[in-house]
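These are the structures in question, set out in turn.
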Structure I
Amino acid sequence: MGLRTPLYDTHVAAGARMVDFGGWDMPVNYGSQIDEHHAVRRDAGMFDVSHMCVLDLTGIRVREFLRFLLANDVAKLKTAGKALYSCMLNEQGGVIDDLIVYFMNDTWFRMVVNAGTRDKDIAWIKKQAAAFSVEVKVRDDLAMIAVQGPNARGKAVSVLGEATQAALQLKIFSGGEFGGYFIARTGYTGEDGFEVMLPKDDAALTWRAFHTAGIAQCGLGARDTLRLEAGMNLYGNDMDEAQSPLESGLTWTIAFEPSDRNFIGRSALEAQQTAGVPRKMVGLLLEDRGVLRSHQPVIVDGHPNGEITSGTFSPTLERSIALARVPVAAQTQVKVDIRGKHLSARIVPYPFVRNGKACIEL
């Protein structure tokens, strides 16, 4: 038996198919994964993301600490509730995890890290925090529900009540406390919506109320196809401790300026830049019949020197898409080895889909 979120019994009662995900028993779908995917793209769907780990970091030097810990720079965060996406690196420039950090006030930042890296993240953060006298508190008392889709915010606020009406005015990638809940305009689907952090004892009742309001129950299967259409990396697939952000399509998350800010992994990234990054992350659109999957070899200029990191059939595009790490010289056309057959694929920019619409030429 794996770890269980406060919504486990609710998922089982709803007939969800439960699977192991990073040591947690989580719903992969409630029936049709395709229908769940389309619900988010066209209307509103919700996900139990309570397996994610919420950390509160407090102390007089907490901003200084995070400027050292993270590759992105929390000095950019000046408004309460504003969020920042960043990688947390090891000394070699490899990605320990990718995460979101929220500026709450001058002595308090909130961080959300991945479930599968929870233990190593907490150990690493506490180790680095000691020198800055920063306290790290694991918020196991909270659950988290993501409500995503073009109608998600309106439907969510209709459930959460008058105290949350102001949440509709939140700017993208920002959050705040409303009616005792922390609500952020963030997500992992390429659609608008909220991620709601709430007391775990309120989770089941709130989930049922969302469902009654017409928000579809969605599992991890749809979450994966949605995030891939949106061109969002998945830790453990598209990056890990053996890969730097420079090779993972995440250069935009590194704040090299100001040049005098020292952060963990900076020297390694600068050395990689000087030497030249050998590989890059690209989007692929399969032009033959088949389905792109993780670890399939990508053949560039006749050599199998690339690899798909994430692949799926896109319900929105009705085509097979992927993220792949390939040599920097790769241009437009490649082949993908699918069970010994070399199928044609085109390198395309990503995201593939955003706000329900195709971003690439099919």
Structure II
Amino acid sequence: MKNTHVTLLLLASAVATWAQSGPGGFFNVSGLATIRNSETRSISAENPRGERGAGATEVPTPANPGSDLGAGWKIRPCITLQKGETATLADIDGSGVIQHIWITVNPRAYRDVLLRFYWDNETSPSIEAPLGDFFASGHGMRYKVNSLMVAVNPSGGFNSYWPMPFRKHARITVENQRPEKIDGFFYQITYALEPVAADAGYFHAYWRRTMTSRQHPEHAILENVAGQGHYVGTFLAWEQLSNGWWGEGEMKFYIDGDGKNPTICGTGTEDYFGGAWGFGDTFTTAFLGYPLHEMKAGDIPKHALYRWHVPDPIRFKKNLKVTIQALGWWPNGKFQPLTDDISSVGYWYQTEPHKPQPPMPAREDRFPR
């Protein structure tokens, strides 16, 4: 109870101190009482296009659980993703901001279902990631995340509060790459139809996976990012392939043409994620967290970490590269390059057009161990 109270105080403080006014503002707490010329819409399986007065219209078949009640009584609360299907969750015309996304599904979909977002009729997605990893749930596993921008609640309720503005059109798809159908895919996407500020960037996120080596113990979270914008978040799903401490590596940000040396260089993995001295325990807070440390006998140790740069976004004007090192210790007190399995999602806002990221790895190359 004490930890929950502290977290709620942190959330309230964060929202109150990071208020941004104007259309499409992230947390407009000071203007919450202002009546605005906006329209709220929400897309779900019960109203797939989010149209006014179009929810709960499905007519039940005799086999439907709501057949005794008739239309309007939870007839189509979810969808089935067929084998190999790319389903469109949202197809929105006009100008607006996606404010909240809620999704839940069986964990077998977490790495096998790809989530993609397209802004203003672009052909290359601005967001592309396995479903679970986008919501800070790595390794195809369920665990709780209690943060400001992403919340994962029992049992497997994914919530995103990243503001996602669009000026002409927004499209969200999910692709089922499992060799079987996935039943029970539930979702709700809430957005406001309203003008978007001229200086608002587009939300981007991309997933990568690397097997580091002793010759190159470094994982690239983002490369090939070009344009003006700001970096707002990191999620890591780290599989430790050797014994001992694994988090001695530094987080580095190469900004606007940096060459060999970065502009921003951290002091260690646990330090970047807000911990210290090897963590010692898991935690999940408004902007930083280490929600998973799983070490079972005979299994590979697994870690999950996040940091949201909400009060401290990292600005770039031309380009950005983000990396993290995989280092431990040799018995002689020297740093040991590690061979570890690291997956990541980098989150950022930028002007369009964006440079396409590398092709998403095939399903077999995304398998959690």
Structure III
Amino acid sequence: MSREAVFEASLGYFLTPIRHFLQDDTITEIMINGFREVYVERRGRLERTDAAFPSHDALLSAVHNVAQYVGREIDENRPILDARLPDGSRVHVVLPPSARRGIYFTIRKFSRDIFTLDDLIRLGSLSPIAKEFLELCIRLKKNTIVAGGTGTGKTSLLNALSTAIPDEERIVVIEDSSELRLAQPHTLYLESQQADTHGRGGVTIRQLFIASLRMRPDRILVGEVRGGEALDMVQSMLSGHAGSLTTVHATSPRDALTRLETLSLMSDVEIPVYVARAQVASAIQLVVQLSRFSEDGSRKITRIAEVLGLDANNQYQVRDLFVSRMKGRAANGRLLADLQPVGQKPVFAAEAREYGMDDAIQLTTALWD
């Protein structure tokens, strides 16, 4: 019996109270707020359930089992755990006393199917014309940020965008807890590691990023930038590693750039603010903004914007290329939106035809020279 099978069986036992939620494809997130209270997110909406764990210790045993599976530790000295289940679902845990109501155990379920941009069109999150534009931008190796709040589907969109990367490229994926699953055959996955109680064995996202630059990548995908590794990523984009993709928490394209700037300043390399801002403005070409709508739980791309550098006042210049406009509701109550061009050509409008991509230009003719 393999190690994976052993852990899958043991975790199945420890997670018995929520096992049926893990098997339900309509549920995307499971939120345990102490052993007596379990919520789920189903089709974008939160529901309180009747599920409960037998005791605090029973839930704690499940937590330790998950930690053991990924080779990490969680205790009173390190009360926060980021991990994954054998099926790839993402796990986040916070222990008391930091968690005041008991153990907080959140599971972001892993989709067994690789989401494509066509799937996002089917779900109403994307329009066909925006899909074609994004595919061409990925092929043109435009450095792209996927921005959005918590639970907006940033990782799913990043995975979908990755399907436009040519199969012959060598791709390095860097994540805190492995979630992305690319279709391309030449993909290498790197995952950060937590240090032990003596501070040994830890590997940070930043260390992995620096290591990836020596692995001859054609593309680097960072699941999410959260700290000083942002500076290394930005500088690698400026030094020739084009076509990078990542996600950040931000509610607008301009805020996404500011967030990346702030994270760059968290690096142990001291640089002036204006230098960090100039580097971000030069490195990033495209920001894809995601939003979640509480009215129906849907997640949609609301804007696609390009970055035009800095203005005379040293402020980011961001120009919308696509904007989503609401068109009412469907018969099932779902919000209808249409993501369409605003009438502006990107500054790189000549490149698609220069690189011989005429055959791929069908719906977006007006956007390219």
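Name the one structure among I, II, III that Cα extents along the principal axes in Å, for residues 255-302 alone of 45, 28, 18 was derived from. Clearly, the read-out refers to II.
Structures I, II, III were compared on FRET efficiency 1/(1 + (r/R0)^6) of positions 47 and 311 (r between Cβ atoms, R0 = 41 Å, to 0.05), and the highest value belongs to I.
Given a value of -8000 for helix-only ellipticity at 222 nm (-39500 (n - 2.57) for each DSSP H run of 4 or more, over all residues; to 500), calculated from one of I, II, III, which structure does it belong to?
Working through the options, I get structure III.
We did not get these values from a lab; they are worked out from the coordinates using the rules stated. What you see is a predicted model, and the numbers here were worked out from it, not measured in a lab. Cβ atoms are built from the backbone, for glycine too; each structure is taken alone.
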